[in-house]
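Nothing in this text is a laboratory measurement; each read-out follows from the coordinates by a stated rule. Treat the numbers as computed from the prediction; the structure is a model and nothing was measured. Cβ atoms are built from the backbone, for glycine too; each structure is taken alone.
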Structure I
Amino acid sequence: MEKLTISEIETSLLTLEGWSVNNGELCNSYKLKSFMEVMSFANLVADKAEQIKHHPKIIIDYNNIDFQLVTHDIGGLSKLDIQLANFIHETFNELFI
C-alpha cells in the first residue's frame, strides 16, 4: 500500500463534499436526526470497514458522528481511505438526506 500524493488527495477531495485533511487524517462530521440514526450509520460503516479490512476512528456524540481516516501502516492516506470516505459519503447521501 502506497501513500497518496498531495495531488491525488486534492483531486479526491473534489468529489468528497465536507471532507478535509486535518493532522494527516481524512475527516468529516455528520449530523443526523437521532442517536439511533447515528448508530445505524455507524454500523453500516463498520460493516464496510470490516469487509475492506480498513477501520476508521468513529466518534459518536448523540446525533453527531465524526470519522477520521488514515492508513497507520504507511503513516498517511491511501486509496483505502478514499474508498471508505466515498462509501461513507454515498451512504449518508442515499439514506439520510
Structure II
Amino acid sequence: MIRNRVLQNLGLCKKAKKLVSGEEFVLEQIKSNKAYIVFLANDAGKNTTKRITDKSSFYEVRLSTDFSTDELNKAIGTENRKVIAITDKNFSKMVINQLEK
C-alpha cells in the first residue's frame, strides 16, 4: 500500500467534491448506493465502528481501516472526522488500486 499517495488522493477527492465525511453523511451515501469505498479511522469508537462496518457489509461497500483519525483529517483538511466515503467511481478505483499495492 502506498499510504502517502492514498492520503494525497483523499485530499484531491475532497477538492473535486467527490468525498463526504461524517458518520451520518457517509451512512446516507452507503444506503443510497453512492459510496464506493469507505474509510473508517482505526481509532473510532465502538458504536461508530459497528454502525459503519455493518452498513458497509450489508450494502457491499469496500471498507478500509488502515488510517487513524489524525491521518484522515490531515488528508482532507478537517477536524474530528472518523468516517470518509468516496462517491466517485473513478476516484475509488484509483484509491483501491493504491491500497492493494
If you rank structures I, II by Kirkwood radius over Cα pairs in Å, which sits at the top with the largest value?
I
Match the computed value -14500 of helix-only ellipticity at 222 nm (-39500 (n - 2.57) for each DSSP H run of 4 or more, over all residues; to 500) to one of the structures I, II, and report its label.
I
Taking relative contact order in percent (Cα under 8 Å, 6 or more apart) for each of I, II, the highest value is that of structure II
Upon calculation of distance in nm of label points 7 Å out along Cα→Cβ at positions 3 and 27 from the atomic coordinates, which of the structures I, II produces 3.0?
II
